[in-house]
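Where a number appears in this text, it was derived from the coordinates with a stated rule and is not lab data. None of these values were measured; they are calculated from a predicted model. Cβ atoms are built from the backbone, for glycine too; each structure is taken alone.
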Structure 1
Amino acid sequence: MGKPPDWLRVVMHRECEEWVSQLRPENLDAFEISGHKWQRFPFRRFDHGSYPEHDICQRPPKGQFDIIFAEQVWEHLKYPYRAAQHVMSALRPGGYFLVTVPFMVRSHPHPLDCSRWSADGLRYFLEECGFDAEQIRADQWGNRDCLEANLDKWVRFDEDAHSLENDPKFPLVSWALARKPL
């Protein structure tokens, strides 16, 4: 068994994985921006790019995809709107974009730390970028104990010690699944 996940990402990962499972991944060509968390899903085809070799702010991924993932990337981008336009151009009509971001966590420049979005902020941002407003799902999670525990270091989840109860006053992470118009 591998190491436990970061406490602040447990609920986000569960919900995002459920959303993606409902899309029938075996029929989708997928691309992950700067990571490979999603390669374990049974996509028809999976590809990924990593910064700095692939900078989503400078150019779209090569090819056309049914789903594109940005797991904890958007907060590091100088030009998130431009990057979203590159995602949009690489999605097939009706394709999906799943983005996850921190909200109420300490700064972590890798190499930059530029922005934060709540679930509502992600929804409006994605709508402004051209995604179908009626086809954007967004959520957020957090609680005071998790916030305090993660002030100095990332804390691994311990199901016997850590609560997954959500307190809307302390959102730590946000995520959204948006669909490109047909």
Structure 2
Amino acid sequence: MRASELETYPGVHRLRSLIREVPDFPLKGVIFKDIAPLLADAAGLALAVEFMAQPFRGKGIKLVVGAESRGFVLGAAVAQALSVGFVPVRKAGKLPGPVRRRQFKLEYGTDAFEMQEGAIAPGQDVLVVDDVLATGGTLVACCELVRELGGRVSAVSILIELLSLHGRQKLSDYHVVSVIQYD
């Protein structure tokens, strides 16, 4: 489901109004979508989590994986809404081993993620959650880690999708749902 379908739902406009744009952060030319005001608004946070979780109720999801750091906030809340467990994907060096590692490119640099071995059971259906889909590097790394550990990526749920960066193309193997899209 693309945001164009969700834009007609009551409440999506309210979520959009709670997202602050910060120019030239973290680098000149980048317009950062700051979800801190949305997270601080109890009704806004609840609505965002509902939009991110609802398409996956009754779909056999057994685990939610969320990327550091805002993916932790949304992922844990989506996991609770779906009554399933949560597994964090952390930046390199933050988890006790053994871990699996994936390097990836960001809109403004490179980084690496790790996931603990044994965090996902073989064949387990996983929903990958993050706050923003930009270039797709973060989410591709998360999906690859899930698959490497034997899990099945059932879908990817995103709060914000930045269309101009074409990250969805890198996730063409997965069902992707974004709540809000920006050109």
Looking at structures 1, 2, which one was Cα extents along the principal axes in Å calculated from, given that it came out as 41, 40, 29? 2
Given a value of 3.6 for distance in nm of label points 7 Å out along Cα→Cβ at positions 38 and 118, calculated from one of 1, 2, which structure does it belong to? 2
Here volume of the Cα convex hull per residue in Å³, for residues 22-125 alone was calculated and came to 107; which of the structures 1, 2 was it taken from? 1
With relative contact order in percent (Cα under 8 Å, 6 or more apart) computed for every candidate in 1, 2, 20 is reproduced by structure 2
Note: helix-only ellipticity at 222 nm (-39500 (n - 2.57) for each DSSP H run of 4 or more, over all residues; to 500) at -8000, derived from one of structures 1, 2, originates from structure 2
Upon calculation of distance in nm of label points 7 Å out along Cα→Cβ at positions 78 and 142 from the atomic coordinates, which of the structures 1, 2 produces 2.7? 1
Given a computed value of 1.8 for distance in nm of label points 7 Å out along Cα→Cβ at positions 46 and 110, which structure among 1, 2 does it belong to? 1
